[in-house]
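K.L.:
Dropping the structures in below, format is structure tokens.
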Structure 1
Amino acid sequence: MTVFHARLCLAAVLLLATACSQQVSDSPTESSSAALFSRQADFGDPLPGLNAADLARFQAGQEEFSAAETVEEGLGPVFNEAACVTCHEGPNGAIGGTNQRLETRFGFKKPFSDKFDPLANLGGSLLQDRGIGKFNGVNFVGEKVPRGANVTTPRRTTPLFGLSLVDATPSSTFFSIASSQARNNKGIAGTPSIVTDPITGKQVLGKFGWKAQVPSLFVFSGDAYLNEMGITNPIFPNENCPQGNCALLAANPVPTLNDDGAGVELFNDFMTLLAPPPRGPQSGLTDKGNDVARAIGCLDCHVQTLQTGRNAVRALDQVTYHPFSDFLLHDMGQLGDGITQNQATGKLMRTQPLWGLRTQALMLHDGSATTITDAILAHDGQAKDSRRQFERLGSFDRNALLAFLKSL
């Protein structure tokens, strides 16, 4: 394929999961780099204050993100979409957002046991719902959930805005949050997601994806190229076997490595330099709602304020930002999706960032909630107490809380 055509169409964001969030600091000391964010970028804009070279990297990455793959370039043989922008176009057409497309995960959970089989031999756990058609005597069609699956769940495509700030935050920050939660409120303590970095083979912290199953934006890019578009690359060089039938790959029209790594680099550049979502209008009512969110425990896990570490990109260097997530795994009880990925079992979900919430028509991992109230009322497990406190709120406090959430 052309090395400049590879993109992401993955899912990564607004599960109102874990109605809880730990404050690192309510009023952090703003660094000099944080001043770059005094002017809010709009949805889909590059980070404020980029130099000419970084801005060129952003624009080149955005172009790659928007182009469609072809079969001749390695698309498929099974895939979900041919271009990342197909799934990741958000508010007012902002590239890097989400149209909230639902994808499917499936597997088999042994009854009365935590043992989970992703049914990889039948194409799981991610279903690729499209195929490239007839080639070399084989008709490549979209996969179906096999009869052997007893767990099936939709997964909502999530926005990519501001994820570079999370990537640039030291892992020690998230381990510290988990330790603080365990000390101060053990009932809602989050668990750091430890995953294997496919590049180094080392055990590292996962921060991205509904199960915090991905350790970095770079790996996120390569993973999505393969699993969403069927584009093999140096990080993930092996094609997915259609419906688990690897013999069909003998008819794959492009059996060689589809991307030499240049596409992965370009998309990583785009995500790395993509600005966070801007905050909506605030008022005395939203300020009151912020206080209510803290009082009922929402901000014990939906961490309001984090800060990046040292970074060669000035716009990412020691920047204070407000994602409203601790990026840890929490037991969500019945709100869990039933899928196991790495150490994240069926009930464990990553606290989803709330920034940009006001633009989302569908909420939770499966898109089952169409209002913020419905999403809160679906909270379970470690978030159950916060949900109950929400149910007991008087009308003024409840309206203030909802106004606050709608301003994010």
Structure 2
Amino acid sequence: MTTLEQLQKAKKITHELRVATTEQKNNFLNKLADLLVENTSKILVENKKDLDASSNITKAMKKRLEITEEGIRNIAGGVREVASREDPVGTIVEKWVRPNGLKIGKMRVPIGVIVFIFESRPNVIVDAAVLCVKSGNVLIARGGKEAQHSNNIFEKLIQEALKSVGLPKETVQQLEDRNYGAVAEVVQSYKYVDLVVPRGREKMIKAIKDAARVPVIAHERGLCHLYIDKAADKTKAISITINAKVSNPSVCNSIETVLIHKDKADEVLPDLISKFIENSVEVRGDERVCSYNGRCIKATEEDWSTEFLDLIISIKIVDSYDEALEHINKYSSGLTDSIVTENKELGEKFLKDVNSASVLVNASNRFTDGGELGFGAELGISTASIHMKGPMGLRDLTVTKYIIVGDGQIRE
């Protein structure tokens, strides 16, 4: 099909998804989970083709691309988690009665056709598919070429599960035209597309925003910060900081910069830097940070604004909470920032002061994830200032419409 034909087909079947029953959608999800596990060996073969074609990538980027047997079980578990969640479609979120007897309510309904543009991580096509189908939306996905074989096998299994429950296989489809011009056509097709969600490089997201004539909710880059306050507990500070970087440095919710109050530096930095080095993390610090360990590299201005997505961390000593806040406001991408402190009032102030999609107190930034928040999966992490902010789960893929029931009332 041409791109236009794909979009027209997707728009045409939105009604079937809008009226699909919760049982039908959950049957799809459970069937898909079974198919993923049953076809583990096939998925791994296709993923190996992607890995072999990308042999020159960094270790961290390979981790983003690689699928393991355990990973497939986790993906299937996430699919079943979404099946267990309440169906938001048809939920009445507000209702009231006017003096003239009119009954008014707000009902959750699907958005329609969602175009999801992403890079590298092939498992996210499954996340997007299960969330869109459960919330009654049609999905058109466009993944990066580096994961094409993996995405293709996932698409095949998703469409097999759709057909098994009587839903159109085109409910979830990949954009067939791989040329970038097709993406530009899609994001301008306001007659057929209701929402575009880009997730990937800053350059790609900017290009889509500039070209789009349909609403865009962007999953921006993850230049994330962790601030260790002077009232921080040392054990918590080191444990949280190491986890927030080392557990998976190639993902958007991994921290790139650590800020530490000058009054806490002597207590924490020697052990923290040593722990980073033990975990093969390259430490780039300001002059004061580098004085604690000769293996530190002097940070440049560029380091404070770089999303490394690798085993590299930048560390800066600040003289006050306000200086830390100023640094975060200047350099953060607005995805997720955190504070470690035993000062409850300051922690609450940080939650209000930092305008990121997810703000944490005494917890690792790595919790900014739909699965960790109990959604089962996420479409992306919205850094927008409209519709919603943070990981996008089922409810976030619906909007509300007014429903009004009368008994013959007319407006006077």
Structure 3
Amino acid sequence: MSLRGLGRDAREMMSRHPWTRRSFLGLLGASPLFGPIAAWARRSLPRLGFQDRLIEAPDQAINVFDFEAVARKNLPPAHFAYLATGVDDDATLRANREGFSRIQIRARRLMDVSRIDLRTEVLGQSLETPIVIAPCSSQRAFHPEGELAVARAARVKNHLQILSTLSTTSVEDVTKARGGPVWFQLYPSSSWDVARAMLRRAEAAGSPVLVLTVDLNPGSNRETLLRAMRADPRRCADCHDESFAGSVRRKPMFDGLDLRGVTFDTPSMTWDFIRRLRDAIRMRLVVKGIVTAEDAELCLRHGVDGIIVSNHGGRAEESGRASIESLPEVIAAVGDRIPVMVDGGFRRGTDIYKALALGARAVCIGRPYLWGLAAFGQPGVERVLEILRAELVLAMAHAGATAVDRVSRTSLIVRPG
């Protein structure tokens, strides 16, 4: 059905005033005489732009997705695509979101949920909230203040932050902006000397935990990013050098290191690297990228202190399997012997609740806070964290769980995929 039958004056009024337009259609839909119009309005309102209207300030955001559209507007095509891309057909990227739809929360009634406690503990560190800021590289590509803006937001909102090897700000400066230690994430390269130098630097900066990412060793095929790079009118080569040394020249953690012959090509890396790390560091060791019971058990055998279940946000392998679907078998394999965290596709407080109920100790958030960063800098990151915390509190209240350690697997119904 079109708007032609409504008359020219009505059409003009609705075009000029979008919120009046919605109200007008709502009035029509409420009348039994306009049943077909009501049905048409329900189908068509999203296409008319009511849900696509960009927010102009962080406090206008209703959910974290409101920041994504602003980030897309603010960023060059290739930079936004770097955030958005999965691999191959983006099937695993989509699976990360679809996986939550197969898990239902059993709501409880008439329980005192006037006070909700989000505190938890991971590796001896007390956390005010189980929502952790995941390591993400090159954050100055999204906002001039990059990791510093995120660190300041983490300080204001008191969230644990994990810093990427490929940070565009040094671990020393991020730690200072955070007002306390951050965990340090390591991408292994072909040079042990490079890795060892970074480890010593992170330890000297006070990082208590090393997070080793192991899901990109064979490489990845990020087609969405490659297509966007073709569509970007800028010359990527002006900022990005295809050589290893050129690609990390704006990454302070590589400053002063001998990078001759070094690459990120590490397909031959094995569990022996874990042993080598254990002998080289005083930090606790967490392995990020584990998705199976077999590898979780190997983590235990090699003295790993914690696991992050992760498919790199759908940016590593095209398995088509969600992180939330991998979580139960990893939890079952390690039990209570070491803490398990998870990332991949988390956008709602209910998503976080489901992971906690399945046994995760904490949940790492990636893209949402980067949307907030690209949209509004530090205030955007703060608002993303506020929204997720508020949604998690509400999810816990509806489930009758007044503290994180009272979030139970019995509050879920998991349907087969």
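Quick note: the coordinates plus some simple rules give every number you see, no bench work behind them. Everything quoted here is computed from the prediction, not taken from an experiment. Cβ atoms are built from the backbone, for glycine too; each structure is taken alone.
K.L.:
Going by mean count of other Cβ atoms within 10 Å over residues 134-141, which of structures 1, 2, 3 comes out largest?
P.N.:
Looking at the calculated values, the largest one is 2.
K.L.:
Okay, next question. Have a look at 1, 2, 3 and say which one yields 98 for volume of the Cα convex hull per residue in Å³, for residues 230-277 alone, as calculated.
P.N.:
On the way: 1: 98; 2: 73; 3: 133.
That value comes from structure 1.
K.L.:
Same structure, new question: Computing distance in nm of label points 7 Å out along Cα→Cβ at positions 182 and 342 gives 2.6 for which of 1, 2, 3?
P.N.:
Going label by label, the one that fits is 3.
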